[in-house]
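*Asks:* Below, each structure is written out as structure tokens.
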Structure P
Amino acid sequence: MSDAIAILGSLSLGTNINDCMDAADVNDDGQVDISDAVRLLGHLYLGSETPPDPFGACGEDTTEDELECSAYSACP
């Protein structure tokens with residue numbers, strides 16, 4: 001839930017998500033918007049489809065888009 005709150009905070013309050021905006025693109029459409037928070041909450045609380053890989057694991061997002069990922073500290 002904290003990830004969804006971070007996404008919404010970034011969109012509405014301008015708070016910083018992290019150094020990896022690509023990780024916030026939960027639905028992998030190349031943008032970070034409200035649909036990413038909705039997709040994450042739907043998966044967590046309504047049993048909706050699992051977001052695309054590498055959801056839930058460390059790994060590279062192989063989808064080409066404009067989102068940056070300069071660092072992701074959760075991955076070794």
Structure Q
Amino acid sequence: MPDRVAELVQHGLALSPEDRQRLVDRLLESLNEPAASQLDSAWAPEIERRLAEYDRGEVQAVDADEVFAKARRIAQ
């Protein structure tokens with residue numbers, strides 16, 4: 001019986017670098033799909049709560065540039 005994985009690797013290596021990257025990304029995503037789905041379900045109520053707080057004006061949005069600058073300062 002031929003080794004299906006080896007055959008797929010050979011086909012994959014024949015792809016352009018961009019297509020290989022897309023293939024790798026898709027394969028990695030497929031490994032994480034069950035976990036990602038569970039995380040999405042777990043986070044949904046928290047996302048709704050935070051969005052409602054924002055809509056009611058209870059919290060202020062912070063500019064992404066400011067958040068990333070603070071993260072860089074903390075990481076140093």
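What follows draws every value from the coordinates through simple rules; no lab data is involved. All figures in this text were calculated on a predicted structure; none of them were measured in a lab. Cβ atoms are built from the backbone, for glycine too; each structure is taken alone.
*Asks:* Which of the displayed structures (P, Q) returns the greatest value of distance in nm of label points 7 Å out along Cα→Cβ at positions 41 and 57 on calculation? Mind showing how you got there, number by number?
*Replies:* On the way: P: 2.9; Q: 3.8.
Checked P, Q; max of distance in nm of label points 7 Å out along Cα→Cβ at positions 41 and 57 sits with Q.
*Asks:* For Cα Rg over 2.2 N^0.38 Å, the calculated result is 1.84, so let me know which of P, Q that is. Before the final figure, lay out each step's value.
*Replies:* Details: P: 1.03; Q: 1.84.
Structure Q accounts for this read-out.
*Asks:* So, one more: Given a value of -27500 for helix-only ellipticity at 222 nm (-39500 (n - 2.57) for each DSSP H run of 4 or more, over all residues; to 500), point me to the structure among P, Q it was derived from.
*Replies:* Details: P: -11000; Q: -27500.
Computed on structure Q.
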